[in-house]
Structure 1
Amino acid sequence: MTIIRVLLILIIGFLLVFLSLQNYNEMTNIQVFHKQYNNISLSVVMLYAFGFGLLTIGIFAAIDEIRLRTRLLRQKKEKDALFEELKALRNFSLGLEEEKEEKEKR
């Protein structure tokens, strides 16, 4: 799955470079948070938009990863507790049989 993601990012990156080279001479005006930027190359705007998109996706992916790892850790602890309980129950039944055998020997 990671390989597919990396390949997808590389393909999008190559497309971005291709589009940037085609639109290198195009100038545009943009407004970001009430600040006006005049005569900026369209390729620079595309590069910043792509970078901001990667950053946004990275933040959401990190939050999701933390949530999933926390859930996995909680389930692992629950599994270990259930395994210990099962082990204790198995040993408990053996302990009763050993006590019966000792009583019969006496």
Structure 2
Amino acid sequence: MKKLPEKFFEPLDEEEKSLMESDDDNWIDSSLHTPAEWKQIADATLKKEQRITIRINAIDLNAIKQKAADLGMPYQTLIGATLHGVAVGDINLALTQKYR
């Protein structure tokens, strides 16, 4: 394994320097999970994307493709951004009883 140069470990600014020099090494209580659980949490955090398959009405898909083209982005990106907005609460849906 290559050894990193000492400069790599120099603090970037005064705040980072004070954090490095502090006695508070317990930012996260590692006893909350087993090493295997921490690995699973880290793996899940690092996974950016997962593929899904959905059925969508052709008319709706064409409308989404047109909207994406108008915005200058791929339609998959528009769909993903919309779903993300719903997931994090930036987009609120008012669904009719039919879809509940």
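A value of 54, 28, 7 was derived for Cα extents along the principal axes in Å, for residues 19-74 alone; which structure in 1, 2 was it taken from? Traced to structure 1.
When volume of the Cα convex hull per residue in Å³ is calculated for each of structures 1, 2, structure 2 comes out greatest. In this comparison of 1, 2, the computed figure -30000 for helix-only ellipticity at 222 nm (-39500 (n - 2.57) for each DSSP H run of 4 or more, over all residues; to 500) is attributed to 1.
Computed from the coordinates by the stated procedures, all read-outs in this text should not be read as laboratory data. These numbers come from a predicted model, not from an experiment.
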